[in-house]
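Listed below are the structures to be examined.
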Structure P
Amino acid sequence: MIPLDRIQFNPDQPRKQFEDLELVELGVSIQAQGVLQPVLVRKLAEDKYELVAGERRCRAAKLAGLDRIPALVRVFNPQRALEAALIENLQRVDLNPMEMAMGFRDLSQNHHLTHEEISLRTGKDRATISNYIRLLTLEKVVQEMLRKGEMTMGHARPLIGREPIVQMWVAYRIAQAGWSVRRVEQHIAMIAKRQAEAEPAAPPREANLVDAEEKLARALGAKVTLKASKRFKGTITVQFNDLEEFQRIFDRLCQN
């Protein structure tokens, strides 16, 4: 049992939003039944601990008037503690899609885990992890709607890679007209069809080139376009949407 005032929160955990009503409800439950699941901490000093997992329980316990909370004390270095905190939170079902996306990106970039390794540690499908990270390429207004629950991941997925004006217009229709996921998919398919009809047909691309393009895109977490001649001279184009994404791609490319 550790005093709550000796536990400091981890600023790098993926959960950024704590709903007041949910905390109050959990606090009432804690008053009635106590804290049923211990939080996870690591020791910093003689009487100080850093929270690894369980911030919501700590906040609710304080609301319930508790001054101590049951805790498991583990020996973690800072890197391992951050990784454990991210994985514990990402295994929960109540994070919003953007918190999930940022958590997966953090494990990939800052903890240098491949999508396959993240899959093994969190129990999430590798394709699901890639899809969450791709949400971070969406326009900021769309990301904010996802964060607030004004649209679902199903609504957002068809918008990935679309022009900013298309993303924002469809997001507006979702919010104002209540478009379903199916309606969004149909609208995006219609736009893609019109664009294809307006452009000259491209020659079929070599399978090896397409495969290389997809592998580079997965490795960098960004859209990649390869153009090569028959002598395999050409260009590699990496798309980024803002300074933060550019810095992330730059850092990854410059890793030893």
Structure Q
Amino acid sequence: MLKINKFSLVITTRCNLRCKLCCEYVPQNKPFPDMTSIEARSILDSFFSVADHVTTLHLTGGGEPFLHPKLTELIDLAMLYSDKFDRLMLFTNSTIPIKPQLLDTIVRGKDKIVVQLSQYGIDPEREQAISKLLLDSGVKCKIEKYYGENQSFDGWVDFGKWELHSRTTDELENTFKSCSVTSMLKGNWRTRDGKVHWCTRSQRGMELGLLPGNYNDYIDLFDETTIAEKRAKFQRIANAKSISACDYCSGDAGTSDDTKRYSAAEQQI
């Protein structure tokens, strides 16, 4: 049986913010088309033919998911697989008003749905209004405060430029092992196009052509390999000592060094 801790659908790479340390490098790149319901259904069908269960199914973005015009449809679609996940997590930067239809959809699935509200202090009144609306509606929320003192996770890290560090084998293994994706999340499996990567750095870097494509580092849900082969590849990557993206990353994810953490969501002019 293959159980996955977290599986994310990157439903949009559009964003209304321009964060300098965006780990998805959204401000620097042209967005891809939003994920359609047909694409999402195809990905989920293929994924759940391989994985038996996922703890958290995540509708997220390289940008702001609440900008997706069909988010209600995607939530309803995801809920069709509710027996295969423990919770459905939605992500937002807390700057996009929640329309009544979307709220109704979230409330209808509130036994399984958790909304992660990242609050950057950019529009405090709206942030508070959105959190109040959801909480008053009985929706479970995970609020991350990213402004002022005592920021969640002590702020953000800089993942660095897309350049080769030429680390030794030991250095690569330490980078992978100490990364919060490995040590805390046990994998942040994610896809936009059916190619499932261990982490953001790998997935985003390869799709933008900023990292060399490495077939060994992702599972293509739509290739011609068997379900058994795909399962084995999930397990092999999960048990790896490093992936190629580790050599193109600052390695600061999960760092305890306060000098390598920065105030979140500082905006580009």
Structure R
Amino acid sequence: MKISIIIATWNAGKTLQTCLNSITPQLRPETELIIIDGGSIDNTLDIINKNREHIDYTISEKDKGIYDAWNKGVKAAKGEWVAFIGADDILLPNAIQTYIDFIKRTGDVSSYDYICAHNEYVDMNGKLLKVLGTTPVWNIMKKTMAAAHVASLHNRKKLFETIGEYDLSFKICADYELLLRKKDKLKFLFIDNNIARMKVGGMSFSMRAIKECYKIRKKHRSVPSIENYILYITDVIAYNLFKVKKKLQGGTIS
């Protein structure tokens, strides 16, 4: 069993080394590290070269965004399970070992599509805002992305080789669209542990993301049209309330 960890980078010089510092001490014979760069012009490539001893595969060329890079990473991956980590995310200590121990305890996991856990969502100062992620059961997933995607495990054969790659028409929420293709047939396992940390300000929490989720639900007809519109309005209200709360606390949201 091997886990392929894929990082997509583009001008990520300010955060990449911190991200790698959280991953490289956890690498072991059952894992591989893949970095797909989109043609960076800052010091990203210097950081990649400095860490070459830990990287099993890397390429730098112009791409069509993060999901295009992730598709390339999946094609290069050798692992049974694939995990995606943003260049500005952090893998928490013992995360990989937690996954490996869980898989060993569970036994044969080859029939499962997806293994996920919790993500820590923090502000720019590292203060914990909330813990993200729950079990991606259909009655929740048909309405919203219940799973915490960062560093979750995707069964390469059961997902990418069966239902296809990330849809590049979605720039922010293609991870949600991919899992939604399986509908109520998505077979998952959930670990009640914090696996990764992500900072506020990413595009996954934005008006653009809310609009994409609306389009994804519409595409897959996961909920009736009226309910989809209500979910959209509810998400917009929740997003703006969160922005107000952060502003009152002296924080900012991109």
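Every number in this text was worked out from the coordinates using simple rules, so none of it is lab data. Since the structure is predicted, the reported quantities are computational estimates derived from the model, not experimental observations.
A few comments on the model shown:
- Of the structures P, Q, R, the one that -16000 was derived from, the read-out being helix-only ellipticity at 222 nm (-39500 (n - 2.57) for each DSSP H run of 4 or more, over all residues; to 500): P
- Identity of the structure behind 23 (criterion: relative contact order in percent (Cα under 8 Å, 6 or more apart), calculated), options P, Q, R: Q
- Structures P, Q, R, by Kirkwood radius over Cα pairs in Å, for residues 185-224 alone: label with the highest value: R
- For Cα Rg over 2.2 N^0.38 Å, for residues 105-152 alone, the highest value in the series P, Q, R is held by structure R.
- semi-axes √(5λ) of the Cα gyration tensor in Å, for residues 145-216 alone from the coordinates reads 20, 18, 11; which among P, Q, R: R
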